[in-house]
Structure P
Amino acid sequence: MKKLTVLDFFCGAGGFSEGFRQMGYEIIYGFDHWKPAVDTFNHNFGLNCEVKNILDFKNGTEEIEALPNTEVIIGSPPCVSFSSSNKSGNADKSLGVDLTETFLRIVAVKKHQKNSVLKAWFMENVVNSKRYLQTAYTFKDLGLTDWANKNRISPLKIAIDLYENTTIINSADYGSFQARKRVIAGEIIKKGGLIIPEPTHSESVKKGMKLYQTIGQMKQNFPSPFSAKSDKLINDPHYSIKIKLSEITDHFYDTGIYEVEWRFSHYWKTNHPFMGKMAFPENENKPSRTITATKIANSRESIIYRSEVKRLGDGEFRLPTVREAAIIMGFPITYQFIGAENAKWRLVGNAVCSSVSRAFARVVLQELKLEIPKTLTVANAPNLNGVINLNKFNRRIFDKPPVKNKGARFRRHAIKDGNLTVTLSNYDIEKNPKSAEKRWYTSIQYGTGRGFPIQKIKDMYFKNLEELICEFNGGKDFLRKINNGFSDKISSAEELQKLYEQQKSSIKYTEPAELVDSLKEMIDKTNLGMLEFSQNKDKIFKYKDKVPVKQLFALYAINKISSIANGN
């Protein structure tokens, strides 16, 4: 049987194409503007594609018509500008729209041209992209008025209909080790619309379906990054492939992270001022969260595992290796990525999950009543020619801790309880300047979202709270600890800023993040539980009637930090 052929736009590392190849399709060409992506695509598919800006197809149709005529067209326009995490969702969306509409323009020409052979097309993007795309595009909308007239088609006719041909897919439903939600738009032309593959996996027990694949399963069925070099045969966690451990690339290196990084991530995952709680480290009994294109250790979105090496502080936790991330994305362990570590990570994080693309490739074969292969087409051995292997087979030396930029802003609270937070910061949160100021602030934020009231607390206000704190069990002991030992570790405002920028405490003084974290530990050990106190007309927390006693204790200590730092 003749293989169905595929063109891949915004091909990246080739995850979209890989799923189609596994189902027996022939990948003809991949287009991308980034050289590491084109090099990676060529390496794995044995092609000679060249770097190409897809926006070259935005005007005119000659280049589009000159493209090979294939049965399938796939594309994954860059999602960065559409992503909710990019500048908190406020990034310029125009480039994302341009790229997406250029892809749809290509599809429209290839679908409606005379003697078209196109049988299906698919487009993948982040969920947020739906908000910025039309539900349907006429030829005129896509800048194809002249082409439509030339081909005796009304320019006002709908060329691409997305309204009922778009769905949200969770990759975990199709056997991925990752719960990655993405929009898939497309069409099996003979059927006049998008056919959604039946899920094969489920979060709970369901007849005829397997349970979700978890991080723990992936790690249990693959060697640790700290394994010794050997020729032991290793099974691919996804595919019927066995290769020598020594042939596995981009995995046997130490991805341990500095304590200042993982503590920062821990704080923003578990104690964010206005977002929900996340697991730290990752919950290995669930599929992975979304692999992103940026390898970072100190953010809320960081994916962090406990290290297999018993270390405390630096290296106690680690990031996934590039190979682990690739397995989570559905790539076979024989698949190679061309470039340095950051390029490899970006290639993996920007890819389409192969399990998802394979499911859609299978649906096309089913709907066209074509033979479905009994075995997947997967490379059984890695092509290591020209591959920069990240493997080192040694442990990392933690001798260059990261530092903050001069004037870096600081904001941290000890406890998120009672729908409020008591915050220490080196800038006025309400005015929100771009850099740190020369003083430290105590403030109370009411509510767990932006736009809620902020109450500023003057220095030395903590003195007004001592008598009230003593009324609660453990209050006197708490004050004794704060005033004998804790307070001695608080430096001047200028020195506190330096310690924060260095992310390191000195012999005499404690870095501000560590001060707030140690305060949390002290409050937790006071065993105040869910105890609340009712305020009289002279409110301490002016926008609340009842407040957790924990927050009263936090206010005392946070205000003492800012007061001492400011020389009061």
Structure Q
Amino acid sequence: MSSPELGARVGPDGTSFAVRAPTAEAVWLCLFHDETERRVPMARDGAIWRADVPGVGEGTRYGYRAGGPPPHDVAKLLVDPHATTLDRAFSYDMRLGERGVDTAVLVPKAVMTAPSLVTPLRPVFRHGRLIYEVNVRGFTMLHPDVPKVIRGTIAALAHPAVIGHLTKLGVDAVELMPIVAWIDERHLPPLGLRNAWGYNPVVPMALDPRLAPGGVAELRDTVATLRAHGIGVILDLVFNHTGESDEHGPTLSLRGLDDAVYARDGEGRLINDAGTGNTLDFANPAVRDLTLASMRHFVATCGVDGFRFDLATVMARGPGFDTHAPIFADIAADPLLADRVLIAEPWDTGPGGYQLGAFPPDWLEWNDRFRDDVRRFWRGDGSNGTLATRLSGSSEVFGDRATCSVNFIAAHDGFTLADTVAYAERHNHANGEHNRDGHAHEVSWNNGAEGSCDDASVIERRHADQRALLATLFASRGTIMLTAGDEFGRSQRGNNNAYAQDNATTWLDWHGRDRQLEDYVADLSRQRRAAAAISDPAMRHDARWHRHDGGEMTQGDWDSSAGFAMTVGEVRLLVDRDARSVTLETV
């Protein structure tokens, strides 16, 4: 369901079109039959342009052209920002950014689709439970039990083999990395690479046809199937920038219609707080309206549990970060959105961009301090005191809102869990940027050998470290997140920025997985579910800390990294760094 004001609305006698283009001097609706284009002049209504076209309905392909001062360029076919279906995926071509070059044959067309609404049910997911981060394409491309015809698609997530794996792990919600239509960054095609993650969207509601050949219905049916097995769906949405990039980037949609949606400095230059060439300006009501319309669309037509927001601080910039930004109140006041799960990645690349703990109290936040401090402890340069703080919910950040912390050891961005204990340095040469991309100072260690190794003692230490890291995660207070494949030792061979590796680097190796580690994670999940003092946000227990011998912790004990015992309610956690072990038991 698009905004009631904007988009294409199919009626019994035809379709009404409305698009925002406040500085355009003329706008044409372009209807396509095969490759024949019919242009229909649109009428101005303030900042909105409208056209009612009788006799056209579902399945009709369309786009827009806008004339006027730059960056308007009537030669550019523009995708409706409110489109919910595209006839094909985006493909980068340098002509997309060349003024005066007609791009009708290069740009996907929107497809008119009448929405099929669902009754949104209360989210399955609850704070304090397990989120499983999934790259939709890479997750099943090599899965031997999933039919080849649906591998790499959203539909594959509803296959019984996948459902079985998720239920074995006790997953409460899958968090799908971006599934809306994206375009490759312009430097990738010359390198023979393509975007594998999707964090470069063009329009925020249209599913990428490569992931959802069945369109909105495919996502809706998959959400329903997962929900029937007690698993919610959270969508990772990118509202901080679009794939139109910097001033040299392609003109695909918003740039040619309403360029004011992009934030600019006092000299008129694009602000790049997202590190991608442009940043959407959330001080602009039109940006907030498009964001809310997109979220409503996925709740009203697919029934998703909620959303994770990439570089979410951008959403509260105007230009500085505002803890009372309008978007927060807009979401809270919306009857479709107020009860959804909301997760912030609480940083961006701009000034003052790190805002962990600054989002509304009902939001969850990715906690990178948990990731780094837990890694440091098991690497040997952390402390008992810092680890205890992270295990108990990062109280210095969240106060008594422990379950607002999303604790994780590894995510899509950075080393995998297995690579964290096998590589001391990044190995990103395959990305074509001379190993300069990705985090240069990630907390990791190699246990005495860099990368692949046949030394049994090194391998055993790595296995022990993986188990210790995983056990620490599952024993922590707060919501926890596991990235798909880390439960069975997936590796990207030291690539900690594999966004451009749509190949075996990011495709999960189901044949070669470590089944013993997988079983270990499933057992950890069962223990966590049984330990309500850790996983249930309604439980309020103060932690008690002891040395392994039962004695009280001294300052020297807190400063060391030998380990400790923690008791919360009926649960006791024993941490022993020398033995590389974490034990959870009932007392």
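Computing distance in nm of label points 7 Å out along Cα→Cβ at positions 164 and 548 gives 5.0 for which of P, Q? Please list the in-between numbers first.
Values: P: 5.0; Q: 4.0.
Value 5.0 for distance in nm of label points 7 Å out along Cα→Cβ at positions 164 and 548 corresponds to P out of P, Q.
Output the label of whichever structure in P, Q has the greatest value of Cα Rg over 2.2 N^0.38 Å. Numbers along the way, then the final one.
Values: P: 1.15; Q: 0.99.
Max of Cα Rg over 2.2 N^0.38 Å: P.
Out of P, Q, choose the structure whose coordinates give distance in nm of label points 7 Å out along Cα→Cβ at positions 268 and 284 equal to 2.5 when calculated. If you can, show how the numbers build up before the last one.
Details: P: 2.5; Q: 1.6.
Among P, Q, the structure yielding 2.5 for distance in nm of label points 7 Å out along Cα→Cβ at positions 268 and 284 is P.
When FRET efficiency 1/(1 + (r/R0)^6) of positions 68 and 308 (r between Cβ atoms, R0 = 41 Å, to 0.05) is calculated, the result is 0.30; to which of the structures P, Q does this value belong?
Values: P: 0.30; Q: 0.65.
Derived from P, not from the others.
Using the calculated result 22.0 for mean count of other Cβ atoms within 10 Å over residues 124-131, pick out the matching structure from P, Q.
Attributed to the structure labelled Q.
Each reported figure results from applying straightforward, stated rules to the coordinates on display, with no laboratory input. Since the structure is predicted, the reported quantities are computational estimates derived from the model, not experimental observations. Cβ atoms are built from the backbone, for glycine too; each structure is taken alone.
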